[in-house]
1. Of the structures labelled I, II, which one yields 23, 26, 20, 15, 9, 5, 2 when P(r) over Cα pairs in 10 Å bins from 0, in percent is computed from its coordinates?
2. Consider the structures I, II: one of them gives 0 for helix-only ellipticity at 222 nm (-39500 (n - 2.57) for each DSSP H run of 4 or more, over all residues; to 500) as calculated from the coordinates. Say which.
Structure I
């Protein structure tokens, strides 16, 4: 039971990290696009 709990917790942490990475990447892409549009105007 404890092993199962630990495995589930680990998977939850991995999913949370992946979601944060995805959001950070999306914000980074949006920032780069804004910068690009500002430069090229």
Structure II
């Protein structure tokens, strides 16, 4: 199993006094290798 970084979605969220802040929605790439179960 390998997990790598994927693209990051950048959004703005509301904060106090009319300010905004960045919200990073992170994603990932997951790779799963499935074997046959037999060993030579």
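1. Numbers: I: 28, 26, 19, 15, 9, 3; II: 23, 26, 20, 15, 9, 5, 2.
Answer by label: II.
2. Values: I: -35000; II: 0.
Label of the originating structure: II.
Rule-based calculations on the coordinates, nothing more; no lab input. This one's a predicted model, so the numbers in the text were calculated from it and none came from an experiment.
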